[in-house]
1. Looking at structures I, II, which one was helix-only ellipticity at 222 nm (-39500 (n - 2.57) for each DSSP H run of 4 or more, over all residues; to 500) calculated from, given that it came out as -25000?
2. On mean count of other Cβ atoms within 10 Å over residues 111-118, which of the structures labelled I, II is highest?
3. Check the numbers for Kirkwood radius over Cα pairs in Å across I, II and tell me which is largest.
4. Computing relative contact order in percent (Cα under 8 Å, 6 or more apart) gives 41 for which of I, II?
Structure I
């Protein structure tokens, strides 16, 4: 029964990614830990695999529609991959217990849910990217945009490697506001970035954890089916109408995890 519930929730993860462009991957770890009984570190590694594969599948329709900026990808991704490697290395240190990682994960979930709730009521105009392309990029304090993008890449990468989330809720605003690209292109580009850094994190975890390959692959398949359905439904459903409610759901799960610890 738990296995069936886990697969249904995996489909829900994919639906979220397809409908609102993110958020669902943050549920992969708690589903594996609390529903499927997977140890925390193994669940984080398996989550990285699931998130990476599903994000890569999501890139294909985005690329066909011209919604992937390979130039921005080339600036952001190397730093994000380094950050992911560092995050996974930190997670393998002896003092980093399962409890510590789950508390950190719960905090990240709270931040994610608040971002989702806020973005559902405050939309970044797609024209922001177009305007930015026709103006000099501003300097934010003493740091120019071309340095801020890699710095955020490192931070998001560390979060991905340490707790196993994709970080799209941080990547997309950075690509729009700092990279100067339209929202749709930011979503497509972020999926490619997430796929690459998830791969790095997963390969680093391979040296430290035991994986249930059968469960991981079938979970990935279920999430991929959900992603396909979400992309199809997104043609007729505005995902932002669902984002606020989903954000509150993520917040509730985060509170559950923190109280459980």
Structure II
């Protein structure tokens, strides 16, 4: 892993990866560091975030891993203060935290599961945005990528609270982009699809590229959106799914005979 040069996309930027577990969070952090960023990784459980931070530091980059409960305003505020002290003011945020469980498969959703979905997936993003936007505006701007889901725009029979919270995250994205765009703030939402397992295999058979995207490919797209090279891209809900929803599920000509 080689750290960024003067032409790197995030050179001298401070990037927060909120929800920096394995797969997308870790991959994005590594790519951001490669592109010159100092990276703060936060997670409820630290093992994966610490391992990623160590990889970045061992390669000559700057990174810290911090435990953070995104459902707590006080904890988020304290974590952001530590990042500011250790790395500097935050320039860009990838909000990757997500919660769902098996109690979300009915309109009679378990109330605790519903509230936890809203608090992590939606309210947590709002807390981070609310506490970082003022500093970004003072310093001339910043960028957010909120990791949403295909579940936010299509009907499904499972993960009800997850679907609703991610749909709300899309609305937060558009609001932040519209409200603060002229103050230098950009916001976009990404809609990746499941990367592995049987559902991922099934999706790969239906999308345009014939395979599931990798965590690294998702991370490359996120880092581009966080960078100034994406300066005119804001308020967008961007599919990172290999074109899964491009094709309508029509029967093939042979099946229609």
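1. Attributed to the structure labelled I.
2. The structure with the largest value is I.
3. Across I, II, Kirkwood radius over Cα pairs in Å peaks for II.
4. The read-out was computed on structure I.
Readers should treat all values here as calculations from the given coordinates under stated rules, not as data from a laboratory. The structure displayed is predicted, hence computed values, not measured ones. Cβ atoms are built from the backbone, for glycine too; each structure is taken alone.
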